[in-house]
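Next up, some structures in structure tokens.
All of the numbers you see were taken from the coordinates with simple rules; none came from a lab. Note that the structure is a prediction, hence the values are computed from the model and not measured. Cβ atoms are built from the backbone, for glycine too; each structure is taken alone.
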Structure 1
Amino acid sequence: MIATLAMVFAAGCTQQPERVDSSPPPPTGEQALPARPVYDPPAKFDTQAGVLMPWEATSGLLSVTGTWLGNSKIPVALHNDKAYVATLDRLLAFNTATGSLSATVTPAADALSVLSRDDRNNAAPPVVTSGANPMVLAPFFVRKPTVGTQAATNFIELTATNSSSDKVGWRLPLTLPSWTKEGSPRTVSVVGASEKVAIVTVSTGESSLFSAATTYGIDLTARRVLWTKDRFEAAAVTGDIVVGQLESTDETHESARGYDLLTGTERWRGEDRLNLDVKPAGPHLLLVQARNKNNLRVQIEQFLDPATGAVKQDLPEGFAGSRCDHDGKSTVVCSWDQGSLHQVWAFNDRSGSSLWQLPDQTANRIAPRVAAVRNGRVYGETSDGPLVLDSRTGADLPTRPGAAPFLVNGHTGLALSPAPEDDLTAYPAVG
């Protein structure tokens, strides 16, 4: 276990996080626009009134044909009419109504990596906290230079930006774990947050031969580290529990675990597995994909209860590699894509029981490529163009949305513009 924070931004300072307000003011001379109607969920997007997203949102993440590369996740979070775009060296606050930047947040220390156009953006999406005064949380790998005899130090700088003013409210330095001396950290992300606690995980990433991870529990009120846990890679925050996977001390297997959000004490542990992958599947289910420790030929695909670790449902054959999203109501929608082949399943978000799946040969229905799920609707696309399904029944809804957004809320949908441009565009919701 590593010690909690003992690092400061400058020699002679205390351990208290620095309070700053360094974000630039919004652009001047911009006419105030009337508030746009909110449709949640949207049925349609105005594809003639879209605004181009900043290049940082998709830098190095799209192929020449406009498809996402690998399992890359768009480094953007939507909050009201704003889109927050994260990179390894800055956070952009982008107004999707006006198409302008309202702020650029940079770390106080020097970023270890600076994103240039066409570089691959490996940043994780920022996280917007809940509560009366939401904050946008974004971490950065940074470096404090040598000062006198004090050697240079690498650490993580966690920034909290006020979502109303887009000004930095506070910064908190996090000491890097000792394993980073053997394998450089490749990813850092805010996995999730409640109103009081945020979870930050740093890891070597999937592509590294040396595998390691450390997770921090952060008190958002006192702005301090509550606990740290080595070998644990968090996957989601659900209720008062953080869930994820813990690697054994001999690095021979992993197990799904649940820890108390406030104290970091263990609440439950799953069975030992190989090639374990733990992912969120809504507030009441956890997706676990792995190999049987004693028989590598046995693929395990299960929904677990994140509160207890109990198995809720064994998943159907062919499910491997799927991603799952909660619809904001009572359904988990899971899908995978292999070229032109698509598969979609929908499950009850508490029991894990199957509701529907596509393709459905008996009904002569094909499966769409699922782009996003929001508040009872599934946004996707077939060769016939963008479409919307009812997430509970899988039925086609009559209104054509005009776009198949990757991210959507009641204000806007982020989707690729038509070929040949294939630019990420924010389209306003209009119905």
Structure 2
Amino acid sequence: MTEPYLTQPIDEQSARAVSDAGLRLAIVDTSDDAAFDEWIRADFRGFHSEHPKPELLAEARGYLRDRRTTAVYDDAIPDAGRTSPVGTVNSWIAPLTVPAGATVDSWAISSVTVAPTHRRRGVARALLGGELRTAKALGVPVAVLTVSESVIYGRWGFGPATSATGWRVDTKRVRWAGGETTGRLSFTQPDAYRQTAYDVLNRVMAGRAGEIALSPYLADRLIGPLTGTPDADKYRLVRYDSPSGEPEGFVSYVVKDGDDFVRHTVEVTYLAAATEAAYTAIWRYLLELDLVAEVSIGVRGVDEPLPYLVSDVRGARVASVEDHLWVRILDVPAALTARRYERDGSLVLEVSDDLGFAAGRYRLSVSDGSAEVTATTDAPDVSLSVSALGSVYLGQDAARGLAVAGKLTGDAPAFDALFRTSQPPLLSTWF
């Protein structure tokens, strides 16, 4: 059955805007391999990737046909103008995990590119505005994306809602200090383990606010290398099973050569742990690998317990902390009632939104962790922009900083107490 979002027509407002600039906005027919290949090539070009070979194009077509794929064309370009996009985006509906383990439909946006030959012609504005209006028309309460540049998406009402940490561990300096581990670790192959890995990933994605349900494409690239992945022949996949034989985790990684054979570097592609037992067993395995001097891993939480598992906390250091998932609220009542809250209370929120989707004054009343949201004319307790609301929506500790910056006014402590969660949100992958 075709997903309804795949048949949603092009956004007319955006189509008119690019037409005024001499360009054309269109939905790509992903059943037309030639047209789809041109879109994929433009997407790769936009991220400075290699020219995709035929086998990579075939793989990408198979993985990405379930997304709504949009392009901007310049028909004035000789020959290629009608087929080679100068702007790209794709999108789909992905369940987003919110506090307490419920989910809300989110409009996931990816592959936003503009050809450098066509900058400053309103292409990005048309693409992003069109995506938000399409999501609103479909009744999707929230839009989400991960970003290459952090200065772009605030103008469309997105706010950074999760942070991700990268780590480097000096395995010559540290020893395992996390106690005894249980269960069984074993090497496996992606094709043999794939369905089991899907089940493990489903548990991981449902276990923490900020994670999204993964399509086969997003899951498969965590399990093993896709076509064209650098060092594909060096990938290793290790599974973890509980003492009773229940699959609970896996790690995929690459061992990088160095000048000294006893000082290899392990780069972790993804560590999936549905239980604490899986987490500790996998980390012990990584830290005790022979002929390895460093383990690096990215896209972990700000509350990562890794320093407590090693003998020297300075041997496990944070290499980076960055914004990761950005959230844009489109329907305030639907979004706020989808999540749960750790404290009860009532606040009147004044939400500003330059694009008009979410602007209004709302009373948020929380009882036994569940929310009721109604429109009101009462005086606001807190005033904030829709991007600020997106930043706190998943429970991130952001309200106090927003208040200091003047981006949230009113009773910031009460607002913070209501929205913040004891476990910070995390999105542990890219899309």
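With relative contact order in percent (Cα under 8 Å, 6 or more apart) derived from the coordinates and found to be 17, which of 1, 2 does the value describe?
Derived from the structure labelled 2.
Just checking, which of 1, 2 has the largest value of Kirkwood radius over Cα pairs in Å, for residues 241-336 alone?
2
Where does the value 61, 61, 40 come from, among 1, 2, when Cα extents along the principal axes in Å is the thing being computed?
2
Determine which structure produced the value 0 for helix-only ellipticity at 222 nm (-39500 (n - 2.57) for each DSSP H run of 4 or more, over all residues; to 500), calculated from the coordinates; the candidates are 1, 2.
Structure 1 accounts for this read-out.
Can you rank 1, 2 by FRET efficiency 1/(1 + (r/R0)^6) of positions 233 and 329 (r between Cβ atoms, R0 = 35 Å, to 0.05) and just name the one with the largest value?
Ranking 1, 2 on FRET efficiency 1/(1 + (r/R0)^6) of positions 233 and 329 (r between Cβ atoms, R0 = 35 Å, to 0.05), first place is 1.
Among the shown structures 1, 2, from which was the value 32, 25, 22 of Cα extents along the principal axes in Å, for residues 73-128 alone calculated?
Going through each structure in turn, the value belongs to 1.
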